[in-house]
Structure I
Amino acid sequence: MKPTSLIRAFTVAAVTALALTSAPALPPAHAKPDPKAPDEFVALRDVDPTILQEIRYTTPHNFVGEPIDGYRKPMCILTEPAAEALHEAQRELLRRGYSLKVYDCYRPQRAVDHFVRWAKDLDDERMKPEFYPRVDKSRLFADGYIAEKSGHSRGSTVDLTVVRLPALPTRPYVPGEPLVACYAPQDERFPDNSVDMGTGFDCFDTLSHTDDPRVTGAQRANRDLLRGVLAGRGFVNLPEEWWHFTYKPELFPDTYFDFPVSRRSLSGHRA
């Protein structure tokens, strides 16, 4: 190649490279914005900051073994009537030396979808020794432990327990630590500052049925305390889960929401 041709070829290549590197980048495709919560939803902490919160699905300490889709912040969101009713229940319990503690409140549909995907993966049983040691994972749908819709997504259902005051601290879960069955004696299973309810939260076992006849003594009294106080404020217990209550009448009995659990989902609401 002649020198002039070589120079010309080099110049063309350099100009092309410069054009490619200096060309403005195409704007990224904008993701669809997350939906917002209706005005009827509130943060429980804004209604009653004394109610303890241990939102398990923001952590890996749950039956899936990882943080759940849609839980951006460890906070309880509920419809306002349900939150106000919990406030009234808390006032009664505080006078008796106890506090409510919530594990889960509003649950976005994307979180329910996460549960469904996990339940269909029969090879993932990392949390089985704690949460469902006596249940074959292939039975989770048939036995009613997992479903494609949850009342939590309607905003008036809450999972909760009772804690004796002063509340003792609980240590964090360490992923990979040895797991103990959720129905083991309280001093053997994963520590929780809750009073003894006979099982841990989210225990997939018939012993979690609120009126299981094997639950007696102090455990029975504790379950009856929780159910009695909440029933007096309009909450109805799910018989298969001592921790699960729905405020009636529901504001949204037929709507399953999917806004994330975060303060941003409530932005623009009245203070």
Structure II
Amino acid sequence: MSYRVIALDLDGTLLTPNKTILDASLQALAAAQQAGVKVIIVTGRHHCAIHPFYQALQLDTPAICCNGTYLYDYQAKKVLAADPLGKPEALQVIDKLAQNAIHGLLYVDDAMLYQTATGHVTRTLNWAQSLPEAQRPNFIQVPDLAQAAREATAIWKFALSHPDTRALQQFADSVEAELGLACEWSWHDQVDIAQRGNSKGRRLAQWVESIGLQMSDVIAFGDNYNDLSMLENVGLGVAMGNADAAIQARAKRVIGTNLEPGIAEMLYQEVL
């Protein structure tokens, strides 16, 4: 075995469009864990929105959440390391959202907050309602997002969506230029805003080092721009066939889409 860690993005990668994991992937990842390989989720999601997949994979590793903003230990139910947004910056983002009529989710502590259910918020709420009650993430509608931000202990990120992606791009550009925050595209119509310096690759490198390994020991799978920081810095970065051409061009390998058993095939070829 040349790789000792498997790092997996969720949406668009390990998960099908219906938010399920292919049986082939489950079997290959179980075999890898039995062989002593570490499997870690590296996602843009909040830890409260990973439960079904973490349990299906039967993991014992922490999860890298919100594009590397924090590392969460499911066994101890606590954050191990984090670089959250500052409240002054978060409140400035909320002011700009109101000015531009853009809505989204605010990820804090153990919940995701929203003021108006549109776009990405509606899609995520519908997905949550499809889960068994014990696995549903904590979605809370609040009357005032700014007040909710003031009351939060930690602010992980904003997940913003808008039907006009050009307007969303302009908003992201202004947030980066005026507030010095980081904006990453995690879906074709979704931009995530977090503390500058946070990335999947940076947090993954910290965790890998903490267990006595190097990034060259890692094989990683991803499909979007927020995955590039890990795909380009591991031993083998693998892009999905459904990824944009720009992502595929910067990965070392390209496999089938998230509807095909490419992850399993790659693991049997390179790890097992």
Structure III
Amino acid sequence: MTTLLRRRSVTLTLLTALMAIYSLVPLVWLVINATKTQDSLFSSFGLWFGNDFAFWSNIRETLTYDDGVFLRWLGNTLLYVVAGAGGATFLATLAGYGLAKFEFTGKRAVFATVIGAVAVPGTALAVPTFLMFSRMGLTNTPWSVIIPSLVSPFGLYLMWTFSAQAVPDEMIEAARVDGAGEYRTFFTISVPLLAPGIVTVLLFTMVATWNNYFLPLIMLKDPDWYPLTVGLNSWNEQAQTAGGQAVFNLVITGSLLTIVPLLAAFLLLQRYWQSGLAAGSVKE
């Protein structure tokens, strides 16, 4: 038995090491190549530093290139994330809690609809959404990116299942007996218990909105409203246009700067990823 456990442990360790390498190599490549000049990118090995350390100059040039449009794209992305991902998390929390804790006619139909919506990829709805927004005159505006981001079927389903387990019905009944209204019960009792699920949905929707590319690509024509994903791709395509300037070093540096806020969000919010906050609060 001990030998079998050791074999399993070694196998698991090797698989974990392979997954770690697979996950970290692209990040290492990004960090290393963000320190190179445009010429060094093509004259040096991809996983080692070039002769010139140009990291700080690359950052400075990325932030100032084309009249500082990168900062404009960063502000747009933050707007889409705060309004879209924040709104999606709030709506998913309200709807998931309501579906988990209240009984009403047609609840099974709503459940089937949510499950079906989870199975539909977002890219399949992008073109119909564009046609609908085009008729409404909302294309090429921030609303064309924010409004579709407010709907998160997976976040709704996650909060539905999490609310059913994290918030005991007895606590809600006790609050009602003490005279607390539904809104007060939700915000003072249920929301603290739902914090791990809320943070999880927030991170999922934030990453999805931050990395969203296809929807803003078809919705937006004005570069001033581009998010970082579409903006950096426009820089990348400059080399393929007549008279365009190749700025691959700025694309790589901008990509590195783009993932820093996501890493910071994960590090800051990870302490909220804890379950069982309601364990022992109710005696059966």
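Using the calculated result 1, 5, 11, 15, 16, 15, 11, 6, 3, 2, 2, 2, 2, 2, 2, 2, 1, 1, 0, 0, 0 for P(r) over Cα pairs in 5 Å bins from 0, in percent, pick out the matching structure from I, II, III. Answer by label: I.
Here distance in nm of label points 7 Å out along Cα→Cβ at positions 69 and 85 was derived from just one of the structures I, II, III, and that gives 2.4; the source is III. Given a value of 0.6 for distance in nm of label points 7 Å out along Cα→Cβ at positions 61 and 253, point me to the structure among I, II, III it was derived from. Answer by label: III.
With helix-only ellipticity at 222 nm (-39500 (n - 2.57) for each DSSP H run of 4 or more, over all residues; to 500) coming out at -8000, pick the structure among I, II, III it was computed from.
Details: I: -8000; II: -10000; III: -22000.
Label of the originating structure: I.
From which structure (I, II, III) was log10 I(q)/I(0) by the Debye sum over Cα atoms at q = 0.14, 0.16, 0.27 Å⁻¹, for residues 149-188 alone calculated, if the value obtained is -0.63, -0.79, -1.00? The read-out was computed on structure I.
Values in this text are rule-based calculations from the coordinates and carry no lab data. Predicted model only: the values in this text are computed from it and were never measured. Cβ atoms are built from the backbone, for glycine too; each structure is taken alone.
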